[in-house]
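Chemist: As structure tokens, here come the structures.
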Structure I
Amino acid sequence: MNFKKHHISGFTIAFFLIGLVSCDVLDKQPLDVIPETIVWDDESLIDSYLTGAYINTTVLTNEADDVANSSKPFFSIFYVNNVSDESKSTSNFSGNNYQYKINGLKIAGGVLEYWERPYQVIRSLNEMIERLPTSAVSESFKEQKMAEARFLRAFNYFYMVKRYGGLPLITKVQQKTDPEEELFPPRNTEKQVYDFIISESKAVSEILPETVTDADWGRPTKYAALALLSRAALYAGSIAQYGTVQLNGIVGIENNLAEHYYTESFNASDAIIKSNLYSLYQANADKAENFRELFLTKRNPEVIFAKQHDGSDKNVGGAGWAYDYFQCPFPNGWANGIHDAPYLELVEAFEYIDGRPGKIDFDELNGKLLTTEELWAGKDPRFFATIYTQGTNWQGRSLNFYNGLRTEDGTILTTGSYKGILANGDQKVTQTGFGVLKYLDEEKDNGNSSSSGIFGSTQDFIVFRYAEILLNHAEAAFALGKTDVALQTVNEVRGRAGIKLLENITLENIRNERRVELAFEGHRYWDLRRWRIAEDYLSRDMAGLRYILDFATGKFLVEKREKIDGAVNTPIFKPENYYLPITLKRTGSNPNLVENPGYGS
């Protein structure tokens, strides 16, 4: 099912019921009162109610904080990339939403927030879970929809717990007449929340179908539930292994539980692998083209669960899927493009086909003239499918990222032109020398600045895919001492990529494989946090690459651009930032909510 087609709120039922109930029902019932029994005894209305919850689970699209109700989706789909060490934003749209990279995240919060909306979704799901047992609909339908609701509730709790740590676990519909301790619940421990997610994922994996029909594509299956379990348990294991317990367990998990959670993750991943229902996408013999096609080919054998997009929202201002429009090379219809400019450090994380590290020796390149083919020769094919740069072919043209033109007498021009050649290429100067190619569809025309030109991207956004499960499996196996299994699993991913297989495995091998395989899929920021290494990786001045075009040869001088973010201060990630603040607004509304450690008033 394509949930984006249904612009329905799961929380304001009366609004969409009037448009959905049959004429027969309307003839027999007052138009100003919609009895609750109409919802819970009608399969189509129950399905629409659940669709509203899917739509409002905005994080299904790359952690977006609000997709359906404001202009935020222009930018919020990129925030999780920009706060990590993957890329900078080259437009002014992200504003203060990720300025804490430099100024530090304060108690007021303001970045990647996900609190009020998921609790609204969870309330609607709790209502459904409570109402359906007494519904007159068929038992099979009832069981299926309750399992979906439980999956989505667990999914929302996971996207909250990885932000805030422990939080109130609300599993029943709150009423105004409830006791005060229920209306203003304290935070459960982080362990309790993870245990709930894992328990629910296990339970619904026994109920949800193994596969779905084309009509239900986009609904969760047994293996989507196991994928959630695989990911959530891996996070819990990491937090137990690397984190610190504080506030009596409201944040942090006891170290002696790490093995338990890694085992849960390993077993869930193992079940997906042994199902033989999924495989790495390998339809194209060209390794770079194959990896690129993976993200543009719908319903391919690697996709376990995805948020569907078919372009039907192209005329819905503020609510459409606009990935191509902002991520495409310069220019788009707003004379913009390259929203995410990848850092040089990410580019260097891609190894060479023969297994050599990808780090560039700029001392060796000093004064040397190169073609881009020479510069990137032998690079991991995933680099060419993930990143566009100088010389990349795009919609029938070759992209020009060069910034400076060396004339015949050795002078380097940065403005104007020389003998008909511009001093700068056609890509904007605020970039890093790179753009994000992953998920970009060359067939979309991004030159139209109207609503229909901005929106209407048609790529599905993959929430769970098989390669992630393999890497979850490898990391959990390594933590459990199963190094032979970890090596074999990582080499499956590397083999598909077309790079040299590893002979031995280290934790750093696994972490780097995640970094390049899953780049710009919303994983890197959370990985750095759960491994508790964000204080290092996110407290650095990041770099870019400068190409200088040599007029005489058409080749390039290549220089490293330091402090590419352009700020005076070095970015900073503090120990308290491993958890987002609950914020004064929320603790003020509920006096039983304890603020996370390190955030003063």
Structure II
Amino acid sequence: MRNIAPHTLILAAVLTLGACAPAADAPTPKSEKTQQASPNIVNENDRLDAWFETKFMENVRAYPQFMTSLGMDERQDEWNDPSRSYQLEQLDRTREALAEMKELFDFDALDADGQLSYRLFEKNADDALAEKDWWDHGYTYTQMRGSHSAMPTFLMNQHKIKDVEDAENYLTRLETMDDVLDERTRQARAKFEKGIAPPQFVYDFVIESAQNIISGSPVEEDSETLNLLLEDFRKKTADLKIEDDVREALYERAIKAILNDVAPTYRRIIAEMERQKALATTDDGVWKLPDGEAYYASRLKVMTTTDMTADEIHDLGLAEVDRIHAEMREIMKKVEFDGTLQEFFEFTRTDKQFFKPETQRGRDAYLREATKFIDDMKVRLPEVFNKMPKAELEVRAVEAFREKAAGKAFYNRPAPDGSRPGIYYANLYRMDAMPVYQMEALAYHEGVPGHHMQLSISQELEGVPSFRKYGRFTAYSEGWGLYSEYLPKEMGLYEDPYSDFGRLAMELWRAARLVVDTGLHDKKWTRLEATEYLMTNTPNPESDCLKAIERYIVMPGQATAYKIGMNKILELREAAKEELGDDFDIRDFHDAILATGPVPLDIMEEQVDAYIADMKSGSYKPDRL
């Protein structure tokens, strides 16, 4: 999965007018095809692209944290404004930009790529405007999302300290965390009064994360370990070439910020979470919320970029589970296992041969072997891809302060300027939840040819407006991630039958998500019922199943995007093979998927249709990327 997203509105605004990436001051050059088009088309496309870049940078500069993630030096001592008034201002900017685009540019005078950019900008704006109706329905603090964990993570992973000014900016951010978090807590309180709150079990996770963030010295005077933020600041300033008294003054200021600003606001979060927990219900699905049915339908539409209903998604999941179970029985024959499928599941979730030791050595071995799978795949990529990502990739363990609540694995995209690699995070909190037979498929999904490849290539595209490079359509990105688990099978990988079983287990997991997500939020399943479905129908351990269901409860609809996106890519690939016959080249097909940047599934289909038509007419150019 991709990493935890920013607040819904901020994300929507960035995807409408651009996203977290720098843009050139001048318009991005168009492709050779566009340059050879009529002068009027070239002019209109260039004008529109220049306008996109201007709007993109205006929007990026509205969010200081995005600027930091891009390596920009402006507003490095500020946080994104969390207030509703500011969010409404940005939504007004989105509305005004949409009207301005329609007024200034002639859709019919654009070439095909320009029209695609126009349509995507319009869709992003329309989606952002429509989402306003559901702002309050997103839970403020959960075990998966929330400023309480996102802000420390941001400081540790994205705020670089190269000099004293960077250090002072870091300290100012520490000193002003309370402004943001107190506003978020106020919003959580207001939502609770409207009957919008997560189920009771979520609160313990939030409370524990908040306590972890302020644990250690100096908050806990007797602690033998430093507070994680103080330790991060100490490490980042250790190599600065400054006088000792300057370093000491910076360190003293950090201690004061943690004691006077950070710790008190986290205590207020904990107090509010404890108050809400005492009053919260145990109902799990969003059906319990005001207009919950309509809200869930909107989440399914956004996440899948289709009009599929909850019933249709549920039925698809049941059918896919049955199909994958049949393939798993063939694996059972290969390894000569005598028993039922459920007995095989129990064997693979409990036998020690499938797990690394619950030790630091075991964790290090997992990271090392996952890295090797990725390194070996990099050598094979030219067999199935024309374009390779430039950005580097690292495999890391999830940080200790958030590993208990975080998901199984996720990915952070690299900095556009190369200053920060892409990062595949593996959650090694419990090694019995990370079976080695799934290691290969996970590495392909999060690394290459999965998220790292797709996201890096997207932000490295030339001749494409920045808002498209950094856009987000979950069905596209997660569909690609799941497809990237399947593709290596066709390349002759997964040589160990148990690794192939692991691949199927990962696909089965995504198929079962269609069942349990709709079960929870549409059919009023309980957390226990959904967990039992996963335990019966997948080989994942109970802790894995429970954590997954807890994730789906607080992120309604998101889990449905993976399988629906993968199925669409495979459907389009089969159609291309049938249409092109011997002229089909999988490398060119992958170009057709990746060359646009993220798009809704219906537009993905249009792009593949255009690739097929160009191939048939002889006008296709293999250097589209």
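Chemist: For structures I, II, which has the highest computed value of FRET efficiency 1/(1 + (r/R0)^6) of positions 497 and 585 (r between Cβ atoms, R0 = 25 Å, to 0.05)?
Modeler: II
Chemist: Next up: Given 4.1 as the derived value for distance in nm of label points 7 Å out along Cα→Cβ at positions 137 and 513, which of the supplied structures I, II does it correspond to?
Modeler: Structure of origin is I.
Chemist: I have 4.0 for distance in nm of label points 7 Å out along Cα→Cβ at positions 193 and 305, calculated from one of the structures I, II. Which structure is it?
Modeler: Label of the originating structure: II.
Chemist: Next question. Could you figure out which one of I, II the value -19500 for helix-only ellipticity at 222 nm (-39500 (n - 2.57) for each DSSP H run of 4 or more, over all residues; to 500) was computed from?
Modeler: This figure was derived from II.
Values quoted throughout were computed directly from the atomic coordinates according to the rules given, and no laboratory measurement underlies them. For clarity, every value in this text was computed on a predicted model and none was experimentally measured. Cβ atoms are built from the backbone, for glycine too; each structure is taken alone.
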